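Structures follow.
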Structure I
Amino acid sequence: MKKYCAEFIGTLVLVLFGTGIAVVSEGNLIATALAFGLAIVAMAYVIGDVSGCHVNPAVSFAMWLSKKLSDKDFIWYVVAQVLGALAGTAILYFILSATNLGTVALGTNGYGALSATNINVFGAVVTEVVLTCVFVYTILGVTSDDKKSSVAGIVIGLTLTFVHLLGIKLTGTSVNPARSLAPAIFAGGRALKQVWVFILAPLLGGALAAGLFKLINVEEKKSSKRK
């Protein structure tokens, strides 16, 4: 139960501070990217030893495909992550309702008119698959080597930061279905209609990362052992 609570808390913090800073900074590229990255760094060193600090269904999906997460844990991790994201968005909604900023955007993701660059749906899918793949592939690599455990949180946080630097002006950067679903539910309208992209594409990216890791890294380790 502790690991599910940890995933709930970690995702709550990620969504509250990531999307919150995106809103209050009016989508500032550097501030938003750092907010998501630093949130991951903070949570990695707080709950990493408890749950692994996935705080993202795409990460949990990749871990499940890589047989590093049981069926039961995968299901409950995703449930905890979605509930944590909803709680984080609810807190943000309450805070914003007490300001003159309004509660319209809430850090939602989107394409077309909801994108700063008017990216089309195909471009949005490709963007999210690629960004998620890079992010999750990094996680699989850095967490598979005990020698890197002391710097894993920093590496993962920095990776989330740089994928946001590319993706913010394109799709708002999801790479996390829970992070996208919660704001879309609260915002409704077109954001909710488009959220399928930001659920499907990150999961595809996570699956691709798991496949690449198995093909390249696992086989490389086996070859090294034979030598």
Structure II
Amino acid sequence: MAITGAGRGAPIDFTVSHSFGNLWSEARNRRLAVVGVDIPIGLVGVGRRLADCEAKKRLGRQRKKSVFHAPAHCTLEARDDKEAYDGNRRSGHKLSPLALRLLPKIREVRNASRADEYLADAQTRLAEVHPEVSFSELAGEPMTFGKKTPAGEAERLAALEAVFSNVRDAVEAPMQGPPRPSLDDLLDAAAAAWTARRIVSGEAICLGEGEVDETGYPMHIWI
């Protein structure tokens, strides 16, 4: 988790949690204003989420593959991979391998949070984000290189330096907890924190605005 204050000049620091439940509990105890989560939250019954389509459009031809279409809501109850694939196909689309791998995390986040905790009046608010789309908004254009390449890490770090003056020191600082995240994961977390700060200040853009799933969870991506 990347943590920053609401002000533009606020520094950033990182903490590592064993689970989303632990992270969410810590965030509420600390009365953080907004927590950005890089996991699909609201899931469609049929078709595709507008937020995913809008995110792909913003990233253009070169980077749009970094956004995958979220799985259908029925996959949450799937007992195995085949059942998840079959259920998603009935919703009208093929389930991507990445979406399949994320299903346990999607279940974890949804099981630990309520739909009303994504609303603007929540004391500590959750918001779905997508770091690659946030980087595009931060830099004014999509990133050129993949995030796991040295060139990609360098351009993302340079973009973040414009909003977090201490980011280079923060990603190198010692961390307690589970195994240390990779550099690209830390940079993604920082992009999520930047978007969370924009939500607090009222500057953030909501993709898929107004769409909610059958259980009330928003199908939004904030940038």
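A few remarks follow.
- For the set I, II, ranking by mean count of other Cβ atoms within 10 Å over residues 6-13 places I highest.
- With relative contact order in percent (Cα under 8 Å, 6 or more apart) derived as 33, matching label from I, II: II
- Answer label among I, II for the case where P(r) over Cα pairs in 10 Å bins from 0, in percent, calculated from the coordinates, equals 8, 34, 38, 18, 2: II
- Label whose coordinates, when Rg/Rh (Cα atoms, Kirkwood Rh), for residues 62-173 alone is calculated, return 1.05 (choices I, II): II
- Computed 20.2 for mean count of other Cβ atoms within 10 Å over residues 86-93 - originating structure among I, II: I
- Parent structure of the calculated result 3.3, given that distance in nm of label points 7 Å out along Cα→Cβ at positions 22 and 206 is the read-out and I, II the choices: II
- Structure responsible for 0.70, with FRET efficiency 1/(1 + (r/R0)^6) of positions 110 and 158 (r between Cβ atoms, R0 = 41 Å, to 0.05) calculated and labels I, II on offer: II
- Structure (I, II) behind the derived value -23500 of helix-only ellipticity at 222 nm (-39500 (n - 2.57) for each DSSP H run of 4 or more, over all residues; to 500): I
- Structures I, II, by distance in nm of label points 7 Å out along Cα→Cβ at positions 46 and 142: label with the highest value: II
- FRET efficiency 1/(1 + (r/R0)^6) of positions 150 and 214 (r between Cβ atoms, R0 = 30 Å, to 0.05) from the coordinates reads 0.10; which among I, II: II
Just so you know, all these numbers are worked out from the coordinates, no wet-lab data involved. Note that this is a predicted model, so its numbers are computed, not measured. Cβ atoms are built from the backbone, for glycine too; each structure is taken alone.
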